[in-house]
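Computed from the coordinates by the stated procedures, all read-outs in this text should not be read as laboratory data. These figures come from a predicted structure and were not determined experimentally. Cβ atoms are built from the backbone, for glycine too; each structure is taken alone.
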Structure 1
Amino acid sequence: MSRLPPLTLYTRRGCRLCEQAEERLRLLDFAYEPVDVDTDPALRARYGDDVPVLAAGERVLLKGVLSRARLSGLKLRLLREVGGRG
């Protein structure tokens, strides 16, 4: 079971960077919920064309190209944060 906080991937249909981000998140065993920003006017206004955006609650963690290296670094950072609380 993951000790990482629940993550949200803000995305949109037809976004190649979003598809790549989802593939890499799966490969690195991230648990995340994909949300299409175009289904909610408030999300569309907030994120515009900045997708993909990976967030934990209201905290934006990464946006743009979510490379394997960036995601690996994020995972380590999040695990350290969780470990520091426990």
Structure 2
Amino acid sequence: MLRKIFQKKKKFNIEFCERNLDQFLEEESFALFQAFFNKNQVTVKEYSCLSQCELCQESPYAKVNGEMIKAENSKELISKLKE
């Protein structure tokens, strides 16, 4: 019972391509991303390039703990990141 109460929250390392964010981040989703990034268990790094050029041109994406997450739009991406 005490383990559940004092359970450590899993840390998430999220990496973004600056160009991909610039291209796909919709203004109405900005507040959702900002609130999510301010959580203690989330570490965000933004790079000028993540060497995923084909994917970068197609859709918004992020790397979460090394795993690629992609979406149709920025609202779907933030929803997937929250999962």
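When mean count of other Cβ atoms within 10 Å over residues 51-58 is computed for each of 1, 2, the one that comes out at 18.0 is 1. Given a value of 23, 14, 10 for semi-axes √(5λ) of the Cα gyration tensor in Å, calculated from one of 1, 2, which structure does it belong to? The correct label is 1. Quick one: helix-only ellipticity at 222 nm (-39500 (n - 2.57) for each DSSP H run of 4 or more, over all residues; to 500) came out at -10000 when computed from one of 1, 2, so which one is it? The read-out was computed on structure 2.
Using the calculated result 1.5 for distance in nm of label points 7 Å out along Cα→Cβ at positions 11 and 35, pick out the matching structure from 1, 2. Corresponding structure: 1.
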